[in-house]
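Each structure below appears as structure tokens.
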Structure 1
Amino acid sequence: MQPPRGPRGKPNSPSWLAFLLQSTDSMFPTGAYAHSFGLEGAVQDDVVSDKDAYSDYLRDWVLPQAIHMELPVAGFAFDAARAKDIDRLCALDQEYGAMKATMESRTASAKIGAQRLSLVSDLFPEPFLAEVDRAKNSGHLVGHEVVILGLHCACSSMSRYHTLTAVYYLILSVLTNAIVKLIRIGQTSCQRILARYLKQTDLVIERALEVSEDEFGWFTPFTDIASARHETAYSRLFIS
């Protein structure tokens, strides 16, 4: 079956697709590439030492937190932004920040979010983004990454489901870009692992959609400890 054709015979494609590719591309300069989000600490503790251990790390630690925290928060931020509800967005941002147990994870989330907000404000100027900027400048909003990413996607024609897809991909891709610098693991092995977990996208998002705004949150002591120890590590490749 041939795809639908648009003007001049070009295949019709949803406008959100180009936006999704732009916002999740490594060229989109948020600074996330400089962070490992505790993964470097896990490698230094010899918990993640090869491709199998990295895959287990994603399964046991990263996915549960994504399902119960990052993905739901991004979805709630998307809803608040679509409703132009600045109070709800600020409250969500504050609650999410309070759940980041270590200074490094909070700082990383805030810095990446601030950079994304600056880019979004430049690329999609609109009154609500100006209101978000004012809230940030007045201290009512920190602007954590997943909150701003939900806001970012709400500025486009992306759906809530596509927004969670973008968040899930970014979580996996940032860690996969980090692990290749931390252990002996080939690019092909990284892509195999990434593909394995991307095949679970629908299942992961469906589970995240079941989490209510009163229930989001996840306790991950191992990753919190790995993140906290990173500050005093003998050597560091990443900021967090």
Structure 2
Amino acid sequence: MIRFQHQGSLIIDAFRKIMDKKPILFLDYDGTLVSIRMNPEDAVPGADVFTALNALKLKYEMWIVTGRSLKEIISFLGREYNFIALHGAVESTHDGIKYNVPDFRKYRNICNQIEKSGPDMLSRYPGLRLYNKDGNFLFHYGLMDQGSLPALLSEVELISKRTGMPVYNGKRIVELRIPGIDKGIAIRKHADDRPLLIAGDDKTDEDAFLEYPEDITIKVGKEETAAKYRLEDPDEMLKVLKAIASL
């Protein structure tokens, strides 16, 4: 029999109360279903992730909500799930792909232009890694000399002003994002006045936590949060999800 920390037990009890009301699950990927990796491409899901997700999708409507590009998240999980990618800019279901930004091509082109300046930036910031997310653009400074970080952040701010793409600061990353998009807005399109379970680990997930204070919101990690519940790490999250699937 699986033993849970106190918060995990509370989450399971709370879900038991809504399980007959057609709840919808919105689950972040990095830091929630899999551990954060220094190399983002190494965040490969284990068999336990698929075990939990496959059991849940048989019973409930479920979405994977991620800041990754659609191509990235599909490369990790396949096409069998509903995805909200780029923090809400694009969605994918069995019915196809939907863009929630009328001028999405504009931001894709901006990212391609930024990518062209990549070799110059990489030469000036050794250790920096750049990721064109096909709509958002990510600067990963985890392996960079942190003494150069202020200069990098200033340069990203200038790019932001030039392109109109706001800056998001995350864990060892800074990202240029499509304006007017966040996870709270994305989830609102699907909530349909049904009870929700929302889980995430980063500041971008706080938009959703704040949007739905009465629902089951779960922070994975130790940082300050508006979420109602907290779990220590993805391993604990997966144990709770498996228990929910077995209710």
Structure 3
Amino acid sequence: MPTREEILARFGILPTVATELRAALDAAVAHAEATAPKGFEGLTVLDAGCGRSSALQAFRSRIRRFVGIDIHQTPPGSMPYLDEFAVVDVCSQSAAFPSGTFDVALSSFTVEHFTKPVEAFANLGRWLRPGGTLVITTVNRRHPFVAAYLGLPMGLRRRSQRLIKATAADAHPIVGVCNDPKTIGSAMQKAGFVDVKVTSISHLARAWGKTWPTFFIGLAGDLMTLKLPSRRSTLLVTGRVPEPQAGT
């Protein structure tokens, strides 16, 4: 019996979200280091909506200050990779950090929970220094399976979240008001970001691969949209805070 990854490779369902996210963070970190102000001693980074692990951990040796935020308190010691943790609602608490605090910010599978995405992006942009990069992964409601889920009554969505999440505290309602390529790109631009790039990745089989039945459902979803980039299940979005123009 072939492995899940062998099956996915056979159908051409590549690259992975992890591979594309690492490439986006590589570029963000390299840009931050190349444009660092005088006296730079290492990266200051933010994981907005942090969990038990973070894609930014791969850069730990280059990070001087690693901050994580979420909308609820986490168990003590559950995220040892962080230097600091704070309970922050990124949609509303614009004064949570001083302007220009961070070089790079990551928001991994959190945008689908934002009730005010433009405000959230504006806050993240405010907390980034000029030239800083925001990297986002989120679900794409243009995928038929994602759209069907978001079309369920809120009560059903909340119950299904509680079934698949590790703890009740992790079960945030999925809002999905900014979860298609056009809308999220526009929201980033309204929030003041430049060089906004939106790409899509087939990710359902990997996301649902805990059991073989759910893996094959996810595989069907990936194959359904493989040649329809705007409808693939996952979006990767990057944008930069504008840098001052020479002479200003």
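Each reported figure results from applying straightforward, stated rules to the coordinates on display, with no laboratory input. Keep in mind the model is a prediction, meaning the values are calculated, not measured. Cβ atoms are built from the backbone, for glycine too; each structure is taken alone.
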Going by mean count of other Cβ atoms within 10 Å over residues 103-110, which of structures 1, 2, 3 comes out largest? 3
Which of 1, 2, 3 yields -12000 [helix-only ellipticity at 222 nm (-39500 (n - 2.57) for each DSSP H run of 4 or more, over all residues; to 500), calculated]: 2
Given 25 for relative contact order in percent (Cα under 8 Å, 6 or more apart), calculated: source structure among 1, 2, 3: 2
